[in-house]
Structure 1
Amino acid sequence: MLNDQELFTISQVAEITGLSVHTLRYYERIGLIRPIDRAGNTHRRYSSDDIGWVEFLLKLRATGMAIQNMKTYAELQRAGEETLEERVEMLKTLQFDVKAHIHELNEHLELIRHKIEFYSAVIAGQKQETSA
């Protein structure tokens with residue numbers, strides 16, 4: 001668990017999130033991550049809130065959300081509470097898409113299960129023939 005007061009270097013955040021340092025810098029440059037505070041030596045210092053945001057972005061990306069949509073969401077989030085309805089609508093659309101993808105994957109999984117059962121029955125029949 002992350003300490004709310006602790007600050008993290010970009011290397012630590014890369015290790016925590018699994019993203020590369022290059023990707024973290026890219027995400028900041030394109031506006032997915034707000035400009036990160038800097039220490040006196042100009043090194044980035046991430047807060048636990050920053051890490052939580054990066055982890056949320058990773059979840060959005062894992063669902064298949066396009067980077068451009070993630071940027072739009074990030075801009076809306078930084079704009080404040082007046083954008084809540086727009087963010088909810090974006091998340092509802094994403095939820096619909098994810099559910100459709102899950103349904104499609106379940107259909108694929110059912111086909112695979114069927115093939116496993118079919119081939120297993122063929123193999124069992126072949127073994128029975130050779131032992132007879």
Structure 2
Amino acid sequence: MKYHLKFEAIGDNISQMMRLYRWITDQALGKGAGDVVVGHISSGWVAEITGKDKKYKFRRHFLRGFKDYSKTNSAGSRGVFISFFLDEDKLYEACYRVTWGSARRYFCIIKNGCIIELSEKEAREWLKQKGLWE
């Protein structure tokens with residue numbers, strides 16, 4: 001069974017503008033320069049956790065979200081919604097802004113069509129039970 005996770009992409013217009021500036025900087029100064037000069041601001045993401053990673057602690061596969069602009073304001077800073085479709089028996093991590101100044105980040109699984117939030121410790125235990133944390 002699939003679960004539909006949807007959240008508002010607060011500041012999506014700034015995120016998109018920064019992506020363009022990074023690309024322009026990369027073209028002018030070389031690949032990777034845009035990350036250093038411009039930086040990143042994310043409007044939100046969801047990743048499937050697939051195991052352990054030496055550098056980042058968790059190995060992640062970032063999912064592609066589907067954006068809905070039907071309720072956006074004229075600037076595109078509010079009212080943009082991103083949808084993700086999550087499967088049961090997989091572990092996910094989600095991060096998105098809840099206000100301009102704060103974000104929410106958590107691990108979760110889908111069980112019987114409902115989302116169940118997990119702590120980082122519970123997420124590691126879930127991976128161990130599945131034989132993905134070695």
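We did not get these values from a lab; they are worked out from the coordinates using the rules stated. Predicted model only: the values in this text are computed from it and were never measured. Cβ atoms are built from the backbone, for glycine too; each structure is taken alone.
Kindly point out which one of 1, 2 the value 16.0 was derived from, the read-out being mean count of other Cβ atoms within 10 Å over residues 53-60.
Values: 1: 16.0; 2: 11.5.
Label of the originating structure: 1.
Consider the structures 1, 2: one of them gives 18.3 for Kirkwood radius over Cα pairs in Å as calculated from the coordinates. Say which.
The read-out comes from structure 1.
Using relative contact order in percent (Cα under 8 Å, 6 or more apart), single out the structure from 1, 2 with the greatest value.
2
One of 1, 2 was used to calculate helix-only ellipticity at 222 nm (-39500 (n - 2.57) for each DSSP H run of 4 or more, over all residues; to 500), giving -7500; which?
It was calculated from structure 2.
Rank structures 1, 2 by mean count of other Cβ atoms within 10 Å over residues 37-44 and report only the one at the top, that is, the highest.
The maximum falls on structure 2.
Determine which structure produced the value 0.90 for FRET efficiency 1/(1 + (r/R0)^6) of positions 45 and 109 (r between Cβ atoms, R0 = 25 Å, to 0.05), calculated from the coordinates; the candidates are 1, 2.
2
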